[in-house]
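In the part that follows, the structures are each spelled out as structure tokens.
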Structure I
Amino acid sequence: MRALAGLLSIVLWLAGAVPAALAQDSIDLKKAAEVNAELAITYMKQGNLAAARDKIDRALEQNPRTAQTQMVAGFVYDRLGEDRKAQSHFEQAVKLGGKDNPDVLNNAGAFQCRKGDRKRGEELFLQAAQSPLYRTPEVAYVNAGNCARADGRPKDAERYFRQALAVKPNMPTPLLQLADLQFAAGNGLQARAFLQRYHEVARESADSLWLGYRIERSLGDEAAAGEFARRLKADFPTSIEAGELFKAERPSP
């Protein structure tokens, strides 16, 4: 009986030890996957794509059920030019952690918009912007605006840029975008106002000076247009915009 009791206690101990061992193995695999995903990012930044792919493939074998691992896989396969794999990994990242990780939504949206599925990209950007967990919703609104504009929908783009400014009124990018949109729509005075606001919070660029020149020309203020032209030539003489200015100023044959 004592032998039987001893054997029974050993069996019971082993029954309890196996799940504990499995749990530890699971923890170890998760940690290993995190390390390999981080290494994949490091190698990708260094331009060593072969090593990056090796590390992210190992991370996926160890633990494919995390949004972070899937997102890094999306980055790596995007850099490798394997669009189908990249898209699949980004979508998996959204499914696994999009609600709790708006950075995943924003990154997946950037991929979708850049690869041509702009409606899907815009949808993901807006989900990120509307998440209470996202610390920079204005960035996602700007991304949605850029995506909508690339899709040929200036009114939607304008709405998103204005939403970005509602969050962060002095954000340079939406101010310049709105100046350009208003100019394209023939609203010179509004375009001027947005560009003035832009130059109050950001340095002049070849793009902003060229836009200012065209806005002032459209409003008939040749003196202001001339000043924009002077600064563009002086500060950005080799820019594409300066080249466009020279063409605009060239007398007609």
Structure II
Amino acid sequence: MTNRKQLNVFFILLALYALSAFLTYAFFADKLAASAGVPMPDLGVPDSVLGLANAGIVLVIYGALGLAGYWFARKLDLPGIFSKDGNWRRWFFIPLVIGLICGVGVVFVDVLFAPINGYGRIAHPPFPVSIFASISAGIGEEILFRGFVFGLWGFILNWLFKRFNGRTVALWIANLIGALVFAASHLGTILFLTGASSLSELSPVLIVEIFLLNGVIGLIAGERYMKDGLVAAAGIHFWADVVFHVMWGLF
């Protein structure tokens, strides 16, 4: 019964992510393209079809990644999707508070680095796309980087360190790997936004900023994932993005 509840909650998260992807591309594709400074290509299909296609991709790819991540979590005796005690404060209130604090911290670092990073303040999706982007990143990126990447490396390292009783060390190394991969995944967006063709064209300060902002949030989300599951990690990520991309973006 517990596994069924866990999977039910996972599929609710997955459906919410798919709905967010559908709404983004079905109704705001042109606005999203304009904010990136590129014209929306004519694909010869209605925007609603484009939205359904993206929603379908989310369901298939992230559904598979999420189920794999849940399998890793069970093997590692981690909470999985949500904490076993069912205390809503642990998977809602605590992530809310941590996420809001992280969001304010990201704003502070963004302002601090803007004059010296060779780019300025980090760009934000236009409103209301920023809301859907926060939902998509909060759920999708946590499924990928905490559930799958963290889980995969945690599983491998726990097997390697098993004879040394090194489960805690294995999990924290896996958390660090997941956070670094999560941070590195944002470099492609920065290359696109700056128009640079390689990392060598970016300011080292900007690269440090990207790894600092995303790496720290990744570590914090990973720590909460170990204690309270995917819902808690996604909550931290979502609320941090709401503060940074939605509220700060509007300001």
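Have a look at I, II and say which one yields 14.1 for mean count of other Cβ atoms within 10 Å over residues 156-163, as calculated. Walk me through the numbers on the way to the answer.
Values: I: 20.1; II: 14.1.
Of the structures listed, the value fits II.
Compare distance in nm of label points 7 Å out along Cα→Cβ at positions 108 and 196 across structures I, II and report the one with the greatest value. Each step should come with its number before you reach the end.
Values: I: 4.4; II: 2.6.
When distance in nm of label points 7 Å out along Cα→Cβ at positions 108 and 196 is computed for each of I, II, structure I gives the biggest number.
With relative contact order in percent (Cα under 8 Å, 6 or more apart) coming out at 8, pick the structure among I, II it was computed from.
Details: I: 8; II: 30.
Label of the originating structure: I.
State the single structure among I, II that was used to calculate volume of the Cα convex hull per residue in Å³, giving 177.
Details: I: 177; II: 132.
It must be structure I, since only it matches.
Given a value of 3.0 for mean projected area of the Cα convex hull in nm², for residues 124-163 alone, point me to the structure among I, II it was derived from. It would help to have the intermediate numbers written out before the result.
Values: I: 2.4; II: 3.0.
Going label by label, the one that fits is II.
Using helix-only ellipticity at 222 nm (-39500 (n - 2.57) for each DSSP H run of 4 or more, over all residues; to 500) as the calculated read-out, with -20500 as its value, let me know the right label among I, II. Provide the component values of the computation, followed by the final result.
Working: I: -26500; II: -20500.
Working through the options, I get structure II.
None of the figures in this text is laboratory data; all of them are computed from the coordinates on show. Every value quoted in this text rests on a predicted model; they were computed, and no experiment measured them. Cβ atoms are built from the backbone, for glycine too; each structure is taken alone.
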